[in-house]
Structure I
Amino acid sequence: MDYIKDLVRLSATPISIYYPLPIVPILIFSLSDGEDLFIFFKITTISFLFFATINLWNHVNDVEEDVLSGRDSILSRNKNIRNFTGVLCVILYFLSVYLVVSWSVSLFGVILFLLVVLLTWMYSDKVILGKYLIRLKENYATEVITYTLSTPFFTLVLWNLSSPITHKAYALSFMMTFFALWALFLKDIKDISGDKLVGLNTIAIRLGVETSIKISMIFLIIFYLSFLIFPFLGLFPYLSFLCFFLIVFQVYVIYLLIRNKWSIDSSFIWPFNLLSTSNVFSLILLSVIGLLSKF
């Protein structure tokens with residue numbers, strides 16, 4: 001039972017708005033045409049199942065990096081559990097594909113999902129395909145490409161579980177891509193030491209901390225501008241423009257960064273946590289506005 005608890009915990013690490021927080025499923029259900037609660041169940045099931053699989057597969061392949069970074073887990077302590085988890089990931093990948101094929105409104109959503117499966121597998125894999133091909137997360141360029149493709153594709157896949165893909169779906173996938181890129185350019189800053197030891201060429205290592213932060217802030221500005229542009233174009237509910245004003249927290253963080261000459265230390269933990277919370281809250285607010293417009 002302890003093994004199961006540890007695996008469930010690892011499957012939800014890192015915590016994301018796809019799983020275990022159902023923010024993206026709620027957002028897609030609120031903006032799409034589907035009104036049946038079973039549709040929400042399908043969107044949530046695929047989002048949770050697939051992201052749990054991605055997380056476990058990533059942890060299975062990152063044991064060496066985790067040990068060097070001082071992150072001990074059941075996978076690093078027990079090789080048999082690690083092998084079992086690897087097999088479990090393969091089964092869960094196939095289960096995800098089966099459910100998407102069964103539930104998708106159109107073939108296009110299935111094709112997109114197969115591409116996402118390939119990208120996310122190759123992103124972490126160094127056991128099967130990774131022995132012969134590049135591991136996508138080991139190079140900053142392929143990592144950016146993976147996020148730039150898999151985020152909008154998966155958003156459209158989830159949308160296609162509810163209704164046909166429309167311009168509104170493309171708008172949401174565009175916005176979510178910049179949300180993901182903002183997080184991507186920040187996520188490896190804290191792991192620079194361990195990543196260097198295992199020879200990774202991550203964004204933070206390649207570009208440096210200052211440039212990574214600056215680019216992430218540009219992506220986040222584009223994300224917030226979406227709340228102004230898409231309601232004006234009639235793609236989001238009119239009141240969605242209210243979400244834009246949460247950019248005030250980003251302005252505050254940028255002010256602190258400029259004052260500190262774009263270098264960060266432990267004092268920036270709270271401002272960045274505040275920024276992350278406000279960004280997530282903007283999606284929650286958009287979901288609420290979407291649900292109110294829907295019903």
Structure II
Amino acid sequence: MTIKELEKLWGQAINEILGKNIDGNKLNILANQTFDSIRRIQIYEIYEIRAREAVKEKKSFKYTSNPFVLAQRSDLSNQDKVWYIYLATYFGKSNKSKWELFNRATFHRDGSIIKFNQIQADLDKYFKYLVSFDFFLNCNYSNHRKFTAKTLTGGNGVFKSMEYFVKNVGLYTPQYEIDFHDMYLLSQKIPSFGRLAGFDFTSSLTKCGLNVKEPTSIYANHSTGPLEALELLLKLTNNDVSKASQKKLGIDLMDWFLKNSKIYMTAQVLEDAICNWQKDTVKYIRYTG
């Protein structure tokens with residue numbers, strides 16, 4: 001889908017739902033952000049190809065250390081895949097240290113992978129391994145977890161979250177396809193997972209083919225960025241800007257795009273796009289995370 005096509009879609013959606021049009025430049029920037037959001041989801045198709053080729057060529061797991069490539073390798077169990085997605089969500093990709101925290105939790109120092117059944121069999125041994133070196137040295141969490149204390153132990157430490165996930169992994173590896181919202185609610189039970197982490201975790205399960213359906217909501221009710229974007233759209237079209245109107249607009253936009261487009265992972269595309277758009281509606285800024 002081209003930027004021009006997305007611009008036309010957004011223009012129609014805003015006009016039909018809100019009864020007004022927005023400035024052409026703002027509309028173009030919104031279309032550009034939507035285009036970028038779609039591409040960020042399409043990259044999972046490339047990850048799947050890399051995973052398939054790595055298995056065929058018997059490449060090492062370290063060779064495909066990107067968590068979303070690992071999560072699509074057929075020579076790993078579903079428990080392995082879901083565990084690596086959990087780790088990727090928990091630590092995130094830092095602008096400074098990239099996936100280093102994920103790598104430290106996933107691979108031994110010799111580059112061999114730590115599989116989930118090994119962790120499950122002896123969780124204390126895994127924890128002792130992680131404390132055997134300075135786990136957080138020269139590393140940061142992703143921007144979304146920037147206020148989280150960098151600690152392995154304690155009430156808000158990594159180990160508390162890991163222990164819960166290991167003991168309850170069955171909740172997150174469904175045998176049959178389940179609704180996105182059901183998995184999203186389960187994700188809220190994971191210690192240190194908030195709304196955003198839960199949404200990202202559940203979305204990754206969907207995009208990696210791990211038996212979770214596409215979302216049917218943009219989950220904007222308690223998220224600052226999307227709510228601010230919805231409020232801005234209401235302001236620009238001279239509509240009521242109350243919280244109730246913001247939430248209704250989120251639902252209406254989702255319904256409209258589901259009926260009038262064939263965008264995969266529509267909910268995540270819309271949330272991601274409007275959130276980035278509201279950061280600067282005058283100048284297009286490409287976001288890579």
Structure III
Amino acid sequence: MTEERNKDTRRADLALYRRCRWGAPDALRALIYRNGDYWYTAALMVCGDEQAAAEAVRQTWAALAKRLSGWRFGGGAEQRAEKLLWRVLAAQSSRRQATEAIQQTRQMAEQELIAMPEALAKETLEAADSSSETIAQAYELRERLFRGAALGAAAAAAFGVALLVWAIAMRNQVSMTQVAWGCVQERVVTQDVPGAVLDVIGELDVGEEAAQGVGALQQAGLVLEEIANAGRTAPPSMMGYLADRSRAEDLAERVQFVAERCSGEVRVELMRAALILEEVENW
């Protein structure tokens with residue numbers, strides 16, 4: 001039962017501190033009802049004068065209200081108020097006296113505490129009411145900024161993930177493109193396709209029907225020569241340029257047109273060139 005009661009007390013304390021942070025007037029008033037006599041008694045022990053003790057309570061509350069309106073607020077409201085009270089009392093006497101007064105007062109039963117004067121209690125409660133709006137506005141501003149920062153962080157994270165996916169995709173694409181380039185270039189060089197095409201041009205009879213494709217063969221030979229003479233790797237831009245050239249002249253189909261009207265080794269060489277140009281146009 002005791003453990004259960006302690007849990008309920010802690011939950012109630014956390015709820016009170018949270019509402020104080022929100023600037024709820026009833027929570028701020030409850031904080032003063034719970035701690036006002038304690039603050040005043042400790043101040044009276046150090047100051048020995050009612051007016052000085054009352055001023056210490058005013059300073060403690062003003063400092064606490066300022067902290068509640070700030071960006072950061074460590075610990076519970078009661079613990080923070082006690083630290084602020086200690087600072088006020090230490091400034092008026094000494095650190096040792098302030099510590100002893102707070103420790104002694106903490107050990108006193110509620111009925112042993114000296115009640116705040118009615119005027120001081122009323123003044124402190126009014127100060128709490130007037131501070132509540134400022135504290136609430138500060139809380140709302142912090143929440144908006146934190147939400148904005150969280151959304152910004154989420155957007156940045158999403159952008160980072162998208163960028164990473166894009167980079168991986170591009171790397172894979174470049175890798176696959178280089179593989180395609182390497183396969184085509186190896187075939188062009190190994191089979192000497194540009195030389196074979198140029199040889200065919202020299203062997204064609206201009207009177208034949210296939211002569212109408214001489215221009216296409218010349219353009220095809222130039223494209224294939226560029227592939228053969230380029231490096232072992234090529235940027236996607238170069239591959240795109242060669243593919244655009246071949247598509248613009250419709251080289252694969254035109255070379256195939258010539259090949260179909262030839263026979264023997266000439267037909268084989270031209271069909272091989274047409275297949276390679278078809279792969280180039282698909283880049």
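Please treat every number below as a calculation from the coordinates, not as lab data. Source: prediction; values computed, not measured. Cβ atoms are built from the backbone, for glycine too; each structure is taken alone.
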Name the one structure among I, II, III that distance in nm of label points 7 Å out along Cα→Cβ at positions 10 and 226 of 3.2 was derived from. I
Of structures I, II, III, which gives -23500 when helix-only ellipticity at 222 nm (-39500 (n - 2.57) for each DSSP H run of 4 or more, over all residues; to 500) is computed from the coordinates? I
Rg/Rh (Cα atoms, Kirkwood Rh), calculated, reads 0.96; among I, II, III the input was structure I
Per Kirkwood radius over Cα pairs in Å, for residues 106-153 alone, the highest-valued of structures I, II, III: III
